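Readers should treat all values here as calculations from the given coordinates under stated rules, not as data from a laboratory. Since this is a predicted model, take the numbers as computed values, not measurements. Cβ atoms are built from the backbone, for glycine too; each structure is taken alone.
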Structure I
Amino acid sequence: MEKIKQNKSILIVDDNKSILEVLDCSLDEKGFKTYTALNAEAALKLCPKYNLEYALIDVRLPGLNGIELSKKIVEFYPEIIIILMTGYPDINTVLNALRARVYDYLIKPFKIEQVLKIINQAHREKSLIKINKERNNQIKLMQQEIVDLRKKNDELTKLIDEKRDMIIQNKDLKKLAHNSYNRQQKDYPFNVED
């Protein structure tokens, strides 16, 4: 199976500067290109500027909350994988996150390894989806080629049948002409030169 290269660019959105800095430094050390925002409005301005693969978003943000931000990101940038963070987990948050098509969520406090585990899992799934799409496209192209080849084969078969009919007609005409000539020779046995 071919391997899809991981982009490793991540948007981190949290209104707590210390959490933002810790996540920024930790993910930067793990090889990620990080972009940070303290609120949803700043985050939305960063999305079109960078080729983001992931977004790590706090649920409680000033103004637009993390779930509303996730909905907007999914609407305009559906390829970004969103992971929500919350210090106050409840069933409504989970249900709202699922409705916003968030990939996963983390309960604060968490370890950076948990973030990396989710990111790696998301990357594997995204890679498999991409590979399957490519294979499905190849299958569709091959199916179309088969349809085109069958059509050409039918056209060639029809052409061969037409040529065969013409050859048979020509043979029949030659035979008829030959028979007619032979009859004429019988009816007029004398040669003109004689």
Structure II
Amino acid sequence: MRLLKTLVFVVALLPAAKLVLASFAIAGLSLGANPVEELLHEAGEWGLRFLLITLAVTPLRRLTGMNWLIRFRRMLGLFAYFYLVAHFLIYALLDQRLALGPIIEDIIERPYITLGITALTLLTPLALTSTNAMMRRLGSRWQRLHRLIYPAAILGVWHFWWQVKEDIREPLIYAAILAALLGIRVWHRQKGQNRRVATPVD
């Protein structure tokens, strides 16, 4: 299992490594005519992909019976946060050059940026409380807190959708995947409630 975790860790870092190499035009890689926009787009998309992969762990575990998948959920969630923080830092440092006024103005006046910042804000306490020590300290509150991943994912997909000006096929795919993952959870919860209601009481 440790070897598999190491492999997943390395694979999850590959998109970041590719972006770093492309930034310096190493190994024949390039970011194209608008490097900042390409970096911003790629980091954001990978963050959203890892967020959806994280949400897919529990349904896959239930459908396949492979309970060991749950051991990768924390790592995948932290990688989602890593890429989304990178997405924000690229925007703040490279696109806006840390100009606080324009950044605040964007957050207030551009709805898709408002959604993105809100999603990142919701994910921050999840990343900060992802350790075993915090799980023990928070107890049952930890699980309630980590349900923030659901609205964060919705806002993340919504952010991507509003950011795209013409071709919405890609954000539509993400929206469909997210709807399926949330729908499976609702169905499973309803099924559990129905089973408890149907169980006779002695």
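Could you figure out which one of I, II the value 11.4 for mean count of other Cβ atoms within 10 Å over residues 60-67 was computed from?
II
Work out the source of -26000 here, i.e. which of I, II gives that when helix-only ellipticity at 222 nm (-39500 (n - 2.57) for each DSSP H run of 4 or more, over all residues; to 500) is computed.
Label of the originating structure: II.
A value of 19.4 was derived for mean count of other Cβ atoms within 10 Å over residues 68-75; which structure in I, II was it taken from?
Among I, II, the structure yielding 19.4 for mean count of other Cβ atoms within 10 Å over residues 68-75 is I.
Determine which structure produced the value 1, 6, 12, 13, 12, 8, 5, 4, 3, 3, 3, 3, 3, 3, 3, 3, 3, 3, 2, 2, 2, 2, 2, 1, 0, 0 for P(r) over Cα pairs in 5 Å bins from 0, in percent, calculated from the coordinates; the candidates are I, II.
That value comes from structure I.
Mean count of other Cβ atoms within 10 Å over residues 12-19 was computed and gave 18.1; which structure, I, II, did it come from? All intermediate terms of the calculation are to be shown ahead of the outcome.
Numbers: I: 18.1; II: 15.4.
Source structure for this number: I.
Going by distance in nm of label points 7 Å out along Cα→Cβ at positions 124 and 156, which of structures I, II comes out largest?
Biggest value here belongs to I.
Tell me which structure, out of I, II, gives 1.5 once distance in nm of label points 7 Å out along Cα→Cβ at positions 76 and 100 is calculated.
Structure of origin is I.
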